[in-house]
Structure P
Amino acid sequence: MSDPAVDGIAAELAAARLGGIRLDTFPGAIPETLDEAYHIQNLVAARIGGEIAGWKVAALPANVADRLGAERICGPILKANVFSSGSELAWPEDADRKVEAELAIKLRADLPARSNPYSVNEVRDAVGDIHAAMEIAGSCIREVASLGALAIVSDMGFNAGFVHGDPVDGWQHVDLERIPASLRVDSEEAVGASGDVPGGPLAALAWLANHLGARNIHLRAGQWISTGCCGRMIEAVAGSSARALFADRAAAHVTFARA
């Protein structure tokens, strides 16, 4: 894909996100490779501006992972889209937003880009706390999921917001692949477990550190890492209330006010 084409796609995606505009389709040719998609993602984030406060990670279905040669994808979480539990978010009536229960890692140390891969044990040492959280998944493109993973990656990895809640007390002594999880949005409930994320949250962090390292992007102390969906996503609308609960004690909740 030519540089002008890539720049044009990034400009339209950034303008749509900044302006709250819903696009009926992808604004140009869908990238053919993950490298192209992540290049567009970088340009979109740069055009929107603002601090990158963290990253979201999502596991791919096996057939998609095999085709793309990647087990997961990621996207930046902008500081403007980070909210504490109990927040009320303005929610446009026609917004397409879905909520996921996730475990989120708050880093206490940097994980700089490097040539040799990080192990799970190494990234564990960089973890400050692990929190109950929710990712608000959303795109400026209508029905983006039907366009495939490369379109999703291009538009900020399908991230529209992040809500952090209670810490998981004593996470160092908990089996991080066996934490029960539930998500309730209004009257609908989904149940799952931290093991729905392949290898658990620390494996997701190790993957992210190595993936970003290959792109010469550093993870910084203080950043949030939303490690992947535990259970299934539930659609939210203006007026919805959502609550994620882990191990019956660590929770995050948010309400969506009509904008």
Structure Q
Amino acid sequence: MKMEENNMKQTKILSLLVSAVMFCASMTACGNGKSIEKLSDLSGASVACLSGSTGEVYANGIMNATVVSFNSGLEAVQALQNGETDAIIMDEAPAQIYTAHIDAVKILDQKIDTEPYVIACKKGNEKLATMLNETLSTLKTDGTIDEILSHWVGTSADHVPYLAKEQDTKGELIMATVANLPPFAEKEGSTVVGLEPDIMRAICDKLGMSLVIKEMSSTDEVLEAVKAGKADVAVSRITVQKDYITKASFTESYFKSEQVIIAKS
């Protein structure tokens, strides 16, 4: 697989360092928030999460918890640092990125659950769903998915993006996403980067298509875009939930994510 030059990696690392500075700058007096050491401590606590995320679903199920939803992972971490919340429920991959840059927060050892993330397409478009599943299967078998994940997930990830092939294409595949949570999807300049756009670029390479990314503000919006035919696929940490089944058809999983708790150290 072709990958970008090392300068892309340096740009990404610089971006992360800038974020770290922002985290440190946001630290103020924390007050007397509740100490969180295990899952049961979240009862009666103020719990942050991303709007429309799996973490929000879990947070809403915690007894007597005050759930505070944010539009980005960075906002949630800053709220924890500022004492506005007691903990965050988030995917493990972005949690590793955020906690790596500041000693004042930590990931608890106790995990909440593992969720498979899937690609959504218009309800009833089984032809597209089948084509995507077959391509995903090929990319898993030939090691492409694992290689993409190795660049984005884990403490040794170098954040080097997948480089799409230069080829004549049969058309465009429009992907709707929310680019607010590294390493899944985030803005880098004018480009959306991360493991989700990279997986879709690899799929498009196999299909002989070019990828067009449309940014949106929420999971509900990306699913509505697919339902209305404004996008071919929604790829934004989507799980197969009861509320979503009427809106879209779904592929097999492209990534399984553990939900973790971030708390103050």
Checklist entry - When distance in nm of label points 7 Å out along Cα→Cβ at positions 66 and 130 is calculated, the result is 5.3; to which of the structures P, Q does this value belong? => result Q
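Figure out for me which of the structures P, Q the number -10500 belongs to, where helix-only ellipticity at 222 nm (-39500 (n - 2.57) for each DSSP H run of 4 or more, over all residues; to 500) was derived from the coordinates. Let's see the in-between values first.
Working: P: -7500; Q: -10500.
Working through the options, I get structure Q.
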Item to check | mean count of other Cβ atoms within 10 Å over residues 154-161 - highest-scoring structure of P, Q | outcome: P
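Using distance in nm of label points 7 Å out along Cα→Cβ at positions 98 and 226 as the calculated read-out, with 1.3 as its value, let me know the right label among P, Q.
On the way: P: 1.3; Q: 2.5.
Derived from the structure labelled P.
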Checklist outcome for this item: Working back from 2.3 (distance in nm of label points 7 Å out along Cα→Cβ at positions 122 and 138, computed), options P, Q, answer is structure Q
Item to check | Ranking P, Q by Rg/Rh (Cα atoms, Kirkwood Rh), the structure that comes out highest | outcome: Q
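Here, each number is a calculation from the coordinates, and none is a lab measurement. Bear in mind that the values here come from a model prediction, so they are computed numbers and not experimental data. Cβ atoms are built from the backbone, for glycine too; each structure is taken alone.
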